[in-house]
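Below you'll find the structures, each written out as structure tokens.
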Structure I
Amino acid sequence: MQSQAGAIRSFFLDGYAGQLEALLNSGTEKPTHAAVVCHPHPLFGGTMHNKVVFHAMKALNSFGLPVLRFNFRGTGLSHGEHDYGKGEAEDVRTAIEWLDCEYGLPLIFAGFSFGAAIGLRVAAGDDRVKALVGLGLPVSPVDDRNYDFEFLQSCTKPKLFVSGSRDQFGPRAKLEATIKPFADPKKLVIIDSADHFFEGRLREMRDAIERWVYETLNLQVQ
């Protein structure tokens, strides 16, 4: 039995490295899709409570979709230790598997920064995921991290990318050059004056997601 629409359920997913702390914002009685949203880098304060992650969840939940957020291994109450992307990819698989078992619906993936870099690769290769959203794609990350997005050049799933014009980890010219060879369909939305965290521009980011879902997946706000 599904929870009341809009209700929040707190629980743990059984992951590869132990339990993963999770939150589920329930959907309507008969949702068309289910969604998962992944948070930014945990070593720099990223958690499932991040404001960008929260607003992405609200955008997807507005269509009556159940939306899952979770803390990567070693974050919050999640078991395990940070694994620099490899283990975190397993965490994304755990979330997708749970949503599929729970709902058996087409899935939407959304990730912010590190969550996008790690999760998009997993979601692009999983047939259960039908649409992809990358927020603040980190094409110029700090230190020695180097994320490879070439796999999206052959991914024909609908893709939305939203970044700020002042994103310090995604300079517009490099971002556009990175996305240009990606397979269609794709859409890039640049939020004017927004930084990496969309500070003061979260409403615009959320609106961009809602418009794209409406136009691309033909869903209606509930």
Structure II
Amino acid sequence: MRILVVEDERRMAAFISRALAEEAYAVDWASDGQAGLEMAKTYEYDAIVLDLMLPKLDGLAVCRALRSAGRRAPVLIVSARDMVADRVTGLDAGADDYLVKPFAVEELLARVRALERRHDRGPATLKIGDLQLDPATRTARRGVRSIALTGKEYALLEYFMRRSGTVLTRSMIAEHVWNCTFDGGSNIVDVYVAHLRGKIDEPGTPTFIQSIRGAGYVLRDPRAADA
């Protein structure tokens, strides 16, 4: 999951970004409203954490501009403005939730997870064949077998499962999971795919994550493909 943090106060931005990164989210940061708006229009984000009092363009204007442009990424406003009228104004501007500063990191993460659940149009549990992923608990299973995943392995599997049947290039994977531009000389994507295959596949059976020569990878139910 890729998240944009729009916050001009460096310490607060670092606090939010670090908390999200520790949960394996890929995080971008914009230090003013105009930059945040341009980034949100240019890239695909799964959620936006937006301050209200920003230089160049305030958070309400950013939120309204995003909705007018048809951008539907869920927006969580974080602001020191704690009056009911401020919250109502923020929600009416198109935000999905409003969190008053200061806040506990646990509440921030819980609200981000809630935004994921509300805006995910698919089932609560992702299923491909007998492979299951529960975003609410961040757990994976293959049949009755639990699969222990690191943070990045979970993020990679979730990205694959939400786009099952779609060929994903290494550049797409690196950008969404690692939040970086793919370096043709790096094998980090291939290494993590190999790790993930080792955990989700059963010995002697076809792999869920199939290599597409010259393109990238695609996740499919191997039994359905055989049929």
Legend entry - Read-out helix-only ellipticity at 222 nm (-39500 (n - 2.57) for each DSSP H run of 4 or more, over all residues; to 500), computed value -12000, structure in I, II: II
Inset, instruction - Out of I, II, choose the structure whose coordinates give semi-axes √(5λ) of the Cα gyration tensor in Å equal to 35, 18, 15 when calculated. - result: II
Inset, instruction - Assign the value 2.4, calculated as distance in nm of label points 7 Å out along Cα→Cβ at positions 46 and 198, to the correct structure from I, II. - result: II
Legend entry - At a computed 1.9 (distance in nm of label points 7 Å out along Cα→Cβ at positions 126 and 150), which of I, II: II
Inset, instruction - Identify the structure, out of I, II, from whose coordinates mean count of other Cβ atoms within 10 Å over residues 62-69 was calculated to give 18.4. - result: II
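Coordinate-derived values only; no laboratory data. As the structure is a computational prediction, the values presented were derived from the model and not from experiment. Cβ atoms are built from the backbone, for glycine too; each structure is taken alone.
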